[in-house]
Structure P
Amino acid sequence: MLDRRRFLMSAAAGAALAGAAGVAHARADAPANGEAAKLNALFDKIFKTELAESPEFQTGIGMVVVPGSNAKLDDRSPAAEAASWERQRSYDRDLKAIDRSKLSGMDLVNYDTVKYQGESSLEGARFGYGVPGYPAPYRISQLTGAYQGIPDFLDSQHQIEKGEDAEAYLSRMNDFATALDAETGKARADGAKGVVPPDFILKTALTQLRALRGTPTAQTTLVASVTNRAKAKNLAGDWQGRASAIVDQKIFPALDRQIALLEGWQASATHDAGVWRLPMGEDYYRWGAKFSTTTNMTPDEIHQMGLQQVAEISARADAILKAQGMSQGTVGQRISAAMQKPEFIYPNTDEGKEQLLKDLNAQVAAMQARLPQHFGTLPKAKLDIRRVPVAIEAGAPGGYYNGAALDGSRPGAYYINLRNTKEWPKPTLPTLTYHEGIPGHHLQISLSQEAQGIPILRRIVGFSSYSEGWALYSEQLADEMGVYENDPWGRLGYLQSLMFRATRLVVDSGLHAKRWSREQAIKYMVDTLGDEESNLTTEVERYCVWPGQASSYKVGHAKWEAVRAKAKQRLGSRFDIRQFHDAALLAGGMPLEVLENRIDAWVASQA
């Protein structure tokens, strides 16, 4: 029901938990009885079992429960994958054995949320390829694979305070080589079924793999991290020499084998971008869209929603552009011209990138001061702003968020891709900060992790439509707070971001259901948005390997807008935005239908 990848992704992109103030819910001090007791016991069992099975999960949330687990990485073998599927099926059976009709309040929300997540993950088992339990068809791509995440995981999440921590780090380096070979083997098996990435995905993945492989041993993140951190802690030992030996003797050869597999595919790889060409490909996309949006919207409905919203947001952007004296050309052309103004571009130098990061931190501080007027509860976790690691910036998204450790040992982190500062004109940056940082992902995820009163399982389970919808709603909320007052260019940057998410609906369904080419998708986004082609190329290639995920943003945003509008209409003058946010955020990550039910219950309690 709850594969480890989903656990880890949830913690990074939408963890939450229940317990909203002013709403009937299961209290931490009230003993659960009957079916509710069975439900909570099952949640406890699932969490403890999956946590024990995943050393990376334990490190990621700061809860090491198995002695020695911090010296291991997750088991990526076919046998471990099969065992994970069997556990998920058993959880599903146990959950369905509980009588839902005897649950109420937050117990009902918890049941419906976990049931939906488990069933949506298990639905992917029938395809027999790709990342288990998540709609990502290629084991190795520019965004999937151990090579893409483990070096940064070891550098940013594996703590080194004493000698045994550094020894555990070296042990995990050995496991990294094993993980690479395991994924190479599974990718080869998928390839035999006809599941091979398009040629352009292979090219980008190989660029990143070769960058990792081509870095001098001592300069790799893997070696430099343990060397520098051990030195900073005055830990005796030849950490650089020992780490270098592992890289040279084990990791580099494993990377060579992975590179050879992808190179072998290149000559005959297709240029077709969508998953429609894969085994049961049309069904795979429908599953991906359902999994990510938590709705039953058809590809055609997603496509039409995107076209409609692009038109609506374009009209708003057009009005701003005309007010600034820019009336010639398409909206996209005029946005492009506006964003290329020299005063909006940071120098593409180390100094320019450092200044950009300073400005982002200033935006976070300014937003922090506004939050108490709109939120009853604020998170304790701190927020760091970091560059995407250079080794993976070629294929990485423009920005993303990683949640803080549950034990408070590591802050939340908002990453921005600085491969080319021209991709980040100054008017586009505030809305990115509000999306990835506050009041977006960092606020929502941190509140989830810090809340009390429900099973911990609900804290680390997330849904893209809920979390990404919230992040888009946060961009809108920032505008409503007045951050763009007397700043038309900043508001234009916000509208460009909103329109960007609307184009995703069009392009995601276009690629996977309407058989658009990569080039057709890129041209549509460039023409519509006026953004840098390099940035939009990365985006389109992302949609190719995560079918459905790109549609979750605007579908989720539409639901957040709708539930707030409905609550305001019903409560009138009694509507309190702070209480609404608490009710929605502290109730946990959930499917959109469950969110609507939750807010309906809150409204009823206010009446």
Structure Q
Amino acid sequence: MKKLTVLFVSHSKKQCGVFEFGKNIFHAIARSDKYQIIWVECDSLADLKQSVAVNNPSIIIYNYHPATMPWLCSRIGPKLFKNNVHDIKAIQIGIIHEITQGIADNATSYKNTFVLKERKNLNNVLFDFYIAADPTLLLRNPFVFKTGRLIPTYTNSFPTPKLLTIGSFGFGTPNKGFEKIVIQVQNEFDDAIIRLNIPAADFGDAEGQNARKIAENCRGLIHKNGIQLQITHDFLDNKGILDFLAQNSINVFLYEDSTVRGLSSAIDYALAVKRPLAVSNSSMFRHVLNLTPSLCIENSSLGTILSNGVEGLQKLNVQWDANNIIWEYDRILDAAVRKSKNATVTRMGIVRTIQSKWRRLFSIPDKSFTWLRNTNAATEDQLAVDKSISYQPIELSKNDSLNRILDNSARELYAPVVEKLFEIVPKTMSKKIAEANVQQAFVFDTVCRYLPQYSSPKILCVGSYEDTASMSLIRMGLQVEEIDPMINYYLQEYVSKPTTELKTYDIIFSTSVIEHDPDDESFVSCINNLLAPGGVAIITCDYKEDWKMGDLKPDVDERFYSKDDLQHRLISHMPDCSFVDLPKWECPNPDFHYLGKYIYTFATFVVLKHS
């Protein structure tokens, strides 16, 4: 099959972080087996139109920032209106660098705006879709995709310096915190070298005046004889900056931005060289602030962060490598092509005609699904680890099965577990519909029941957004990998990710997710393939014993489950698994009432993978 042509558009080469970021992304995704990706540098509409004429792309990706592409100030699309003259029919995708959750939530697609907004607003809408390289982003907007970061491939062959060497780099723009580094080093150490690279920036400090002023300020702060300060202003290419960072004992970035901004690319380079890393609690480092042990100078000292080494950083180098970026961009481009082909502009709005099996790909996750919630949203719980939190699973009788109905008798049995969840994550629990909390309680209790069977359990939560069982386990200090369409992936996507290791998970749990998946058979098949031998899967679902396709159900559900679904259909797609005990799924009188017109209950599905 012929590859579709993708034009990757950036401004012409400058001493600019946006340019370097775009170039790094391009070099990675140019290896795609699915798309032919061509790099072009454009500084005007005329440049762009010429490149389009030469290459005839199906898709254009813009390495966009308003400061670097001011000429890209109105819609680059079909000539639908006078003065909207950019006659380019390719799918338009913009990489947004200064991304925040608010910007992502409010980003509007040109296709959507054409129908839903007044025509005079069209000049404020640039793209059909958006890409944000921010792994912390919640995916609430169907026109916004996200990726992880890209950590450059680098082998550090430099020996660790004999004298403690603290390094940092960045353009001489405000709030980079270079002075703060000098102060912090002298507060902790008597003998050290501080190495700073502060080049001029073509956008914001073209003459290097700010860079030189910062350097002067830093020199004025030195008051210890044993502290050496080395400052350079050369603009280093990618290899140069990696070599610079690789020769330091620790690299430190103490940005002082108090507002929410896009992520800093400096961390990508620092992670590549596999040296200890320290950061401030700036929002520009939000993607690494939750690592354990902490990298944050507000939580720890430079000395402690240095002694902790790089072990806690290794997983980021795996998750954010070039192979994963290629995979991310391939799936984004696939989805953009699908959505563009299946979106029909009508007088009433955008009509999506995507087949149900594809609905899960890059569509808005319905925030009412999975954990039935009250509409009163509370402030999110903090998930700081507290290893003093302990839990002992409730005592079950011989008649209690782990494959059961979660009805009023189960609510009574698991009431102490619900209380424990309120103790651990009270604000999130307060969002939930009380009668549905028995599912989270069952899952939490059952996970804890199986934990002692594994020496160092590898745990996966499928559908983790506001899952109080997962949140509580994390607070207790357990390592739980989390996937969710609101946060990162659907299960079927995750299984195809290059770094996903099949047959390695000891415990997989999923609370009331499966009934929302159009392809529940692939859902359980994926779990079968992810489980390690001897591993256990713990699933809950919406259940109605006599329900059949076409019967009444909530719109957010694809189906209710029957006894036959659980006992025969689903388990048949898990050939390596069997039920952990004798199922008891009889429920002639369901007792959960939802929205005043749906009466059903909840069921559990717990299986063990054969050793």
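Quick note: the coordinates plus some simple rules give every number you see, no bench work behind them. Just so we're clear, the structure is a prediction, and the values are computed from it rather than from any experiment. Cβ atoms are built from the backbone, for glycine too; each structure is taken alone.
Of note:
- Which of P, Q leads on Rg/Rh (Cα atoms, Kirkwood Rh), largest value: Q
- Entry that produces 3.6 once distance in nm of label points 7 Å out along Cα→Cβ at positions 404 and 420 is calculated, selected from P, Q: P
- Relative contact order in percent (Cα under 8 Å, 6 or more apart) derived as 24 - corresponding label from P, Q: P
- Which entry (P, Q) yields the derived value -20000 for helix-only ellipticity at 222 nm (-39500 (n - 2.57) for each DSSP H run of 4 or more, over all residues; to 500): P
- At a computed -0.98 (log10 I(q)/I(0) by the Debye sum over Cα atoms at q = 0.20 Å⁻¹, for residues 300-387 alone), which of P, Q: P
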